[in-house]
Structure I
Amino acid sequence: MKCIACGREGMTSAREDHPFVDLPDVTLVDVLVYRCQSCGEVEVEIPRPAALSRTVALALVEKAGPLDAGEFRFLRKHLDLSAEEVARYLAVDKATVSRWENGRTPVPIAVDRVARGLVRDLEPVPGWFRAALPRLAGLHETGPMKLRVRNEDGGWALAA
């Protein structure tokens, strides 16, 4: 296999646990990782990226604490919304969305709930929001969600 960075042949491969580039607190379990022996470039093979995004998004929706900046940005991208669209829909300035996504300002609880609800709207579960309200009312735990996902049986699933 040829390295995309230096163009040389001879990349090695191994199955490893590897951090997910979009959310470093999410670990991809037992994925194929290629390494260039010449320049050190690392490439990770991610089969079915849309299914991975869906699995991570649905796990974030169930997170006990508030979404952090990276998690909010991930959900926005999963929803295929630009920062400008989010700003327009929420009647805020694009700079406000940028501050949420860069961690300069916490994501407001109401916006957190809207983001989770929009993701759930893609994968409807009747009564989800009403059932989730007690958990969402306690959005006081902080920190990113630690998550491990494994590619198995034609899809991605949470790993132990």
Structure II
Amino acid sequence: MTRRNLMLLAAAGSLALLIGAYIFQALGYAPCKLCLWQRWPHWAAVGIGVAALVAGPYLLLALAGALSALTTAGIGLYHTGVERGWWEGPTSCSGTGPGLGDMSGADLLSLDAPVNIVMCDEVAWAFAGLSMASWNVIASLILARIWFQAIARNDA
């Protein structure tokens, strides 16, 4: 395959993962903060694919695509660790936030409390023992490999 084709394949893979994420969201699996963070590098990869299609399959674009795939894989690995209790997650979306004892009476009585907070340390869906975050790691590392294959190619 040419560099351009490899770049387009990797960008299409990121687009497919994004479509899958939005389908799960439409089915009622609301994303947590870390899930949303994992989407941004995939959007960057899609944009890089469009740039490669329009401007050309430049080596710098392929490098940026590989970096985006590795970034979302890293966020996904962090998220997997939060889900499995390997380390603490953000206090805004995991069970490590302040307890009721740290809240004032006004905070406890306030009606302005956020609703429908999706917890980052709870697995909403899993297949074969792996959460969506874990599957994102695997898929993103495969996409990173495709981006690196594009980097190694000398043809356009």
Structure III
Amino acid sequence: MFFDPETWVAVAFVILMVVFGYLGVFKSAMTALDHRAARIKAELDDAARLKQEAAKVLADYKARSAMAEREAADIIANAKAEAERIAADAKAKMEDFVARRTKTAEGKIALAEAQALADVRAAAAEAAVQAASTILSQSVKGQIADDLLARGISEVRQKLN
């Protein structure tokens, strides 16, 4: 038994443990492990706190994003309504412009028709006067012809104009 190597390893291990106990190695190892455990616990607590902050920031971001989307939708709806209103105003103005232009054109056409009718009447009166003067000058002679001619011309002019 004293000659077996396992026995001497066991004896050396027991002696080593007694020396470690006397020197306080176990206490130092336990203190180091306790410090490490405290440091890991602090890191875990810090990570949990950071996770909560990240969740809060994410919730705030989502709320802001939803609010921004609502605002964008409102802006788009307002822009569409404004565009429709502007288009309706433009259409109304265009219709009013066309109506005024049509009325002006109709007025000009009526004026041109009246002028043309007056020109035709004047030309007809002039032709009638010329025809009457030619007929009367060939058929009637003298002072009577001149009086008849003047009176006829004035009557024709009065009636045609």
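Laboratory data are not the source of any read-out in this text; all were calculated from the coordinates shown. All figures in this text were calculated on a predicted structure; none of them were measured in a lab. Cβ atoms are built from the backbone, for glycine too; each structure is taken alone.
Tabulated values for the structure
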quantity: Highest-scoring label, criterion being mean count of other Cβ atoms within 10 Å over residues 44-51, among I, II, III; calculated: II
quantity: Structure from which 136, 15, 8 was derived, semi-axes √(5λ) of the Cα gyration tensor in Å, options I, II, III; calculated: III
quantity: With helix-only ellipticity at 222 nm (-39500 (n - 2.57) for each DSSP H run of 4 or more, over all residues; to 500) derived as -11500, matching label from I, II, III; calculated: I
quantity: Among I, II, III, which structure scores highest (criterion: relative contact order in percent (Cα under 8 Å, 6 or more apart)); calculated: II
